[in-house]
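Next up, some structures in structure tokens.
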Structure 1
Amino acid sequence: MNTSDLKADLINRISQLKEKRIMEEIQKLLDFELNENEYVLTKPQKNRIAEAQAEYKKSACLTEDKANQDIEGWLGEK
């Protein structure tokens with residue numbers, strides 16, 4: 001599907017939406033993607049980033065393999 005076909009399909013599908021919530025979510029996504037301004041983080045977001053950076057510096061993080069093993073273990077529990 002080329003770009004113009006994709007745009008036409010999206011316009012058609014959006015015009016058929018009935019749920020306001022979904023339209024609002026699409027609007028948020030478009031606003032975010034089309035906004036050329038710098039994204040401003042909230043204080044809690046900045047705090048969480050600082051916390052994650054501190055954890056990383058202390059090597060208090062999982063490797064991808066270990067995280068996958070943990071997830072497999074959780075999914076296997078019944």
Structure 2
Amino acid sequence: MSTSVIAIAAAIAALGGVIAGFGIAMATGKAADAIARQPEAAGDIRTTLILGGALAEATAVYGLVASILIIFMLG
């Protein structure tokens with residue numbers, strides 16, 4: 001396989017990390033807005049935010065692992 005094709009495949013796989021970062025940033029902003037509107041629900045909002053952030057970071061790690069595997073196994 002061509003080196004450029006492998007590099008493009010790894011970049012596409014690593015793009016999951018960038019997308020997860022944008023998703024976490026948007027969720028954090030919405031959570032801050034929600035806490036500002038309803039301070040009494042801060043605990044529930046924070047718990048949901050942490051759980052969602054962890055799941056989003058898991059997809060970012062999967063993308064990183066896939067890109068590393070693509071580079072070292074095919075490259």
Structure 3
Amino acid sequence: MLDNTLSALKESIAGSARIKALILDNIQSQEKACIKLNLVYLTYLFAAKRVVLEYYAEDEEYPAVELNFEALVALVSTQ
């Protein structure tokens with residue numbers, strides 16, 4: 001089921017270089033603690049160098065996923 005949340009993120013950023021850049025640039029700038037996309041909210045845990053991905057609506061088929069920044073960069077960069 002974790003794949004559902006990751007798929008929702010991929011769908012939210014598909015074809016948008018601007019959104020990808022916003023997500024990745026925020027790792028360095030630390031401007032936003034949370035970025036809300038159409039389907040997924042990204043909550044940055046800067047001190048831990050992690051991000052929590054949450055589906056926009058509570059749904060047990062879309063559980064929250066926690067990734068380190070390296071995994072987030074890899075995921076976003078391949079889309």
Value 0.99, calculated as Cα Rg over 2.2 N^0.38 Å, assigned to which of 1, 2, 3:
3
When helix-only ellipticity at 222 nm (-39500 (n - 2.57) for each DSSP H run of 4 or more, over all residues; to 500) is calculated, the result is -13000; to which of the structures 1, 2, 3 does this value belong?
3
Kindly point out which one of 1, 2, 3 the value 3.4 was derived from, the read-out being distance in nm of label points 7 Å out along Cα→Cβ at positions 27 and 67.
1
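Read-outs throughout are calculated quantities, based only on the coordinates presented, and are distinct from any laboratory measurement. This one's a predicted model, so the numbers in the text were calculated from it and none came from an experiment. Cβ atoms are built from the backbone, for glycine too; each structure is taken alone.
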